[in-house]
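Some structures are shown below for you to check.
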Structure P
Amino acid sequence: MYSALSHAHSGLRWVVLILLVFAIFNASTRKTVYEKKDKMIYLFSMVFLHIQLLIGLILYLMSDKVSFASGWMKEPLYRFYGMEHFLGMLIAIILVTIGRKKAEKATVPAKKHKIIRVYYVIGLLIVLVSIPWPFREALLGKWF
């Protein structure tokens, strides 16, 4: 079961990234109207992030990459999966959710799109930094 969830979580990442980029592109090009199509794009982006969160939480509880034994913060693998990845993704999901909720409350279409654009871009950047890319350590080095 762990392997299936891990592959689903890894593969779904691409869907989430594409949806976030598409939502940001949509929010950047649409200025005067806010239609049901826009609402659905933003909603699906947020929903897929939440699905990733649920799968990730299950993996978090099952994974051998998460350990809170003595000195776990000194071990890069345990620190990344136990804290950096988890908190980064959680913050990104919270930002995207807040941004979508604020956009829904706004009355002017241009304002709705601007709110989405700002929150989703920040969320996307945090997601990109928090993903365990194969080149992450070589490019970014050790964070702490």
Structure Q
Amino acid sequence: MDELSEGDPRELVVQNALLKLRAVPGERVLAADSMVVWDGRPHGKPADAAEAESWLRELSGRWHEVMGGIALREHGEERTAVAVTRVRFRDLSEADIARYLDSGEWRDRAGGYAIQELGAMLVEEIEGDWFNVVGLPVPALLRLAPDLLQP
């Protein structure tokens, strides 16, 4: 399945989550998509190490947004939500960038990093839902399906 990559990032993450949702049969299905946005441009997963390196350099010392779209199907009804979390990277040294690239953790990660792993060393500050940056906006999910908290 090809993900959408052009357009308004908030719409893209919802539409990509819906594409994933609709590709799976079942009564209760959850799908999610993440995108990292800076300079008004959405970024999915880097194609290669060179692109990941370029992105890390661009994000060094700067704020960006992580947008998470979720789609939930229950009882034949589809519902969606979007979460936005602001993240600021610290000023990254050449050694920081090289270490992170060497780890390979950037592969298959929106924006080229994973905050819950070694990528935590990249981050100086966060505003919003940490779980959204990891890949699943839990508070937004619980607003869509509050019964998930019931025994």
Given a computed value of -9000 for helix-only ellipticity at 222 nm (-39500 (n - 2.57) for each DSSP H run of 4 or more, over all residues; to 500), which structure among P, Q does it belong to? Q
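Out of P, Q, which structure matches 16.0 when mean count of other Cβ atoms within 10 Å over residues 24-31 is calculated? Don't jump to the answer; show the numbers that get you there.
Working: P: 16.0; Q: 12.2.
This value belongs to structure P.
For relative contact order in percent (Cα under 8 Å, 6 or more apart), the calculated result is 29, so let me know which of P, Q that is. The partial results should precede the final answer.
Working: P: 29; Q: 24.
It must be structure P, since only it matches.
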Of the structures labelled P, Q, which one yields 2.1 when distance in nm of label points 7 Å out along Cα→Cβ at positions 80 and 96 is computed from its coordinates? P
On FRET efficiency 1/(1 + (r/R0)^6) of positions 64 and 112 (r between Cβ atoms, R0 = 30 Å, to 0.05), which of the structures labelled P, Q is highest? Q
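I have 1.00 for Rg/Rh (Cα atoms, Kirkwood Rh), calculated from one of the structures P, Q. Which structure is it? Please list the in-between numbers first.
Numbers: P: 1.04; Q: 1.00.
Source structure: Q.
Here, each number is a calculation from the coordinates, and none is a lab measurement. Quick caveat, the model's predicted, so the values are computed rather than measured. Cβ atoms are built from the backbone, for glycine too; each structure is taken alone.
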